[in-house]
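Below: a set of structures, written as structure tokens.
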Structure P
């Protein structure tokens with residue numbers, strides 16, 4: 001570009017488009033926008049391609065305000081947004097969770113005579129399914145087929161996953177069957193989605209049947225399929241089957257990864273087999289796989305739940321020697337462990353340590369600590385102070401905390417001042433019910 005300027009060769013819109021596109025692909029947003037502004041200053045009119053490059057890039061960056069400003073500029077210069085423009089914007093809004101805005105933009109697109117393409121439908125159907133609006137997703141599919149667009153395997157997979165997430169396995173299976181009817185081939189991915197659905201629904205016989213069926217059809221289960229099925233067995237307490245599946249996996253040349261190991265270890269801990277989980281952890285280390293914080297959280301949780309608090313504490317404070325930093329989840333596990341053993345000073349010290357490390361407590365942190373103090377009525381003052389902090393930070397008591405507060409209120413008797421203070425901490429529905437049934441003041 002600079003050489004062309006020195007020789008007085010004027011760059012055209014196509015050259016600018018090529019360079020801006022290259023800069024966007026290299027994530028050089030400042031340089032791309034600077035070149036776009038230079039283009040405008042030299043009275044080189046951007047075309048739809050220029051604008052689409054920038055709209056797509058800005059949308060992927062989550063900079064929707066800037067992306068819409070480019071679209072506004074298009075309108076002012078007589079350029080009409082096309083299907084690529086709208087699809088980029090819809091995708092950006094969906095990623096940010098702005099579902100309503102994405103749906104409105106889709107309607108606007110159609111009303112302006114811009115026909116959605118398969119990618120547009122893919123994006124919208126996928127995010128509708130993830131949002132739990134599976135019926136709306138199916139409506140969009142119907143609209144798509146009525147317009148003569150043929151759904152691809154990605155769309156069918158999204159719909160299957162959406163139905164599975166809601167436990168609507170009959171509908172998921174119907175979509176699974178329609179894949180072949182529409183001329184598409186079932187894949188390891190589509191089988192894995194349906195197997196995952198059956199595992200979540202605790203229908204392990206159906207999951208195993210599909211697992212065997214896919215192999216009969218010459219499809220080789222991948223690490224996701226195996227890990228999904230292992231997780232399903234763990235969920236229903238069939239640990240022998242889960243362990244056998246890991247052995248089968250290795251025998252077939254598929255190496256377990258950290259997710260596979262963590263899934264099995266979590267199952268072992270939740271099924272009261274901490275010792276075997278620790279053996280698996282040692283095996284993992286010996287095989288050259290470095291345990292991540294997720295695996296340590298599982299082991300710490302297992303230790304705390306089985307009263308091995310000393311071992312948990314030792315492991316917790318050794319995390320830094322393994323180049324791992326405990327997160328909120330890790331602290332929550334330890335705080336809960338201390339509260340369970342009535343070691344409230346230690347629990348509160350960890351809570352303060354979190355704040356010193358700028359690690360934000362979440363609603364679980366507050367609830368478990370408040371519950372720890374509420375177990376003993378002598379600590380109700382500390383519990384109230386924590387509740388105040390909790391409310392100030394935008395968190396609410398969960399059902400268990402609320403029940404403990406109700407019990408405290410009942411024991412407080414006709415002390416109206418105490419009652420009003422307690423009611424202030426409860427969700428509205430709890431407060432109304434208790435106040436109507438509470439003692440007269």
Structure Q
């Protein structure tokens with residue numbers, strides 16, 4: 001008996017090792033994709049491949065972060081166009097939108113459309129689901145100095161050739177971008193262009209002195225939403241005479257800072273062959289000045305818009321939702337600040353929306369909250385809303401095609417007190 005135990009244990013360990021290293025690993029160690037997502041992705045790819053202007057399409061479903069966020073999934077799709085005509089983007093967008101608000105259930109759909117160069121238009125990769133972004137790319141790729149364009153929900157970048165100066169290319173990119181930020185890469189240089197940065201005065205200096213290895217980041221614009229905290233516009237460049245150039249930059253206008261639309265630009269200059277910054281300063285300020293305390297802008301004043309019609313819309317839907325539960329509850333309405341422009345930063349929102357709120361004590365009548373919960377969401381479906389996600393215990397619903405003065409979204413949460421409902425209107429200015 002004593003000799004058999006190690007043998008049995010060894011067999012068990014060998015079997016477990018085979019399972020973990022073999023084809024069954026996924027079942028033991030990985031979170032399976034959301035239900036129905038793989039079939040939905042296959043169907044979407046088949047539809048995309050059937051489009052006459054599409055040469056091919058492939059895709060995959062993956063987790064955003066296997067370790068820290070295993071329940072957040074992406075459905076990544078790459079589509080290859082047959083020709084350089086970016087009109088195919090509308091066909092791809094139509095195929096995706098025809099499958100509803102969640103074309104691949106339980107995932108965020110990310111699409112990249114690859115279009116070859118031709119007819120004096122640069123090659124491009126663009127998110128075809130964003131019609132506005134497609135228009136920007138369509139303009140950028142016609143510029144004679146642009147060789148490639150890559151644009152998605154996070155950033156737009158162009159590679160350029162033959163740039164002898166920065167002033168004119170930046171002007172043209174800014175005009176094409178329609179207020180979006182675009183990074184222009186040329187050789188070892190990289191210049192981020194937004195609606196106000198970099199300014200004409202700074203570009204004029206860089207052109208006159210023939211700066212090399214120019215790296216410019218537009219930083220924060222006051223009143224605009226940022227993915228991270230506020231950042232200062234910054235310039236790093238290699239110049240023939242850092243000290244003389246710094247003296248020039250110290251008296252060069254920083255138009256955006258002086259207009260109160262962005263923090264003041266910092267600069268860092270290197271000499272030929274140098275690997276460390278030799279001269280630093282702030283654009284338009286005497287050398288040696290302290291760093292300006294201007295990263296944070298004061299909150300903009302807000303004047304509430306008239307949302308009488310919007311208030312009626314959200315109150316009506318909230319009241320109808322409460323009525324469907326069979327439990328009496330008070331519906332209250334208020335107004336709140338909102339971002340009429342999705343780029344508006346917190347504290348700078350200039351829009352107004354109406355919000356209707358109700359706490360429905362469903363347990364006074366129902367033993368289980370599921371039945372009244374389902375009645376509420378059925379009411380929202382009938383009103384043109386669709387489930388759009390979950391966050392911190394909230395079930396989120398969004399209007400598929402919101403009316404100009406109607407409901408934009410709603411949420412519902414179940415607690416020990418009952419069902420908490422919020423119905424929000426569209427944001428108006």
Structure R
């Protein structure tokens with residue numbers, strides 16, 4: 001081909017801070033041969049390289065243009081819009097170094113490029129730099145806009161984290177600082193914010209599930225959820241007097257506290273001042289509302305039971321309060337449908353330590369919810385059967401004492417220390433028999 005040269009007259013036309021990708025600047029020139037004659041109506045190929053730092057510095061971007069000159073030999077290209085690019089035009093950091101443009105051309109439109117020279121870019125692409133607010137921290141690429149310059153502050157110019165949002169908004173609507181909305185009405189519609197750290201694949205999500213979400217029926221529909229795909233969740237409050245509060249229900253725009261965990265590890269249900277590891281408080285005058293703790297084993301196996309166990313120290317023994325199911329068949333159904341207080345250690349203590357405390361034993365003849373007292377142990381140790389005011393160690397009122405075995409009776413101790421058993425012969429005569437005193 002004939003030796004050629006080109007005279008480039010370049011002008012930057014328009015770039016905005018967040019222009020549609022790809023960004024570019026217009027470049028205009030006239031292709032001429034060595035005699036100065038324009039190469040008119042001719043297909044030519046141009047290879048454009050952007051070098052950083054010096055005229056022979058690192059090539060940070062390269063592209064090829066195939067263009068047709070007009071009747072004056074004039075052509076226009078958009079640098080940044082060329083084909084076969086090497087590098088990414090939008091990632092050029094125009095503000096970091098001086099930049100140079102190298103032009104190579106094949107006047108026959110092929111790939112046999114001749115170097116026509118390198119010149120410094122003095123101002124044209126720096127409009128791109130200015131369009132980014134004087135730096136190149138906001139990047140617009142095929143995936144969207146992102147920031148690579150450090151922390152981002154909204155409502156503050158001194159954000160201490162990757163994203164800091166600050167404001168002074170006392171009213172309801174203005175207090176929403178971050179809002180995500182998935183408008184899909186599909187049966188799997190939800191929106192979430194995910195958190196992850198390190199190289200682990202597990203994440204923690206804060207999400208809201210759409211009202212049309214139908215997985216497992218409507219079990220999750222219109223629920224918010226805090227979800228971890230890792231080992232679990234930690235709810236943590238670090239201040240010295242911190243508590244964790246659980247609130248649900250209540251009137252519009254308000255909720256009622258239902259449970260709290262205090263800083264010293266006490267759990268309160270229905271109270272803000274738990275005094276034990278678990279304190280349950282309520283004000284329920286009637287019905288099932290008075291049932292504060294329920295353990296229910298729904299199994300119908302022949303060993304089905306529900307237990308609450310208590311243990312202390314390191315002895316390994318326990319005390320259980322339990323309810324056996326109606327299908328419990330151990331020892332010929334002897335325990336079926338019975339409640340039980342059971343100790344695996346030395347025994348049980350049933351205590352009423354109040355100065356006027358009594359122990360009352362009650363049973364019912366029907367299932368109407370009421371029961372009758374059958375026996376009591378008074379505070380002074382007297383036992384009453386059929387009476388609530390026993391006057392002796394054992395008092396039986398409106399009933400008999402029945403001793404079935406003929407050789408058994410009542411053992412009494414005489415003043416001299418000997419013991420006698422009182423029994424009855426076939427004639428109804430009471431007789432006494434000397435026996436050893438019970439130990």
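Values quoted throughout were computed directly from the atomic coordinates according to the rules given, and no laboratory measurement underlies them. This is a predicted model, so every value here is computed, not measured. Cβ atoms are built from the backbone, for glycine too; each structure is taken alone.
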At a computed -22500 (helix-only ellipticity at 222 nm (-39500 (n - 2.57) for each DSSP H run of 4 or more, over all residues; to 500)), which of P, Q, R: P
Comparison of P, Q, R - label where distance in nm of label points 7 Å out along Cα→Cβ at positions 242 and 322 is highest: Q
Distance in nm of label points 7 Å out along Cα→Cβ at positions 282 and 354 derived as 2.2 - corresponding label from P, Q, R: R
Identity of the structure behind 125 (criterion: volume of the Cα convex hull per residue in Å³, for residues 330-385 alone, calculated), options P, Q, R: Q
If semi-axes √(5λ) of the Cα gyration tensor in Å, for residues 234-337 alone is computed and equals 35, 21, 12, the structure in P, Q, R: R
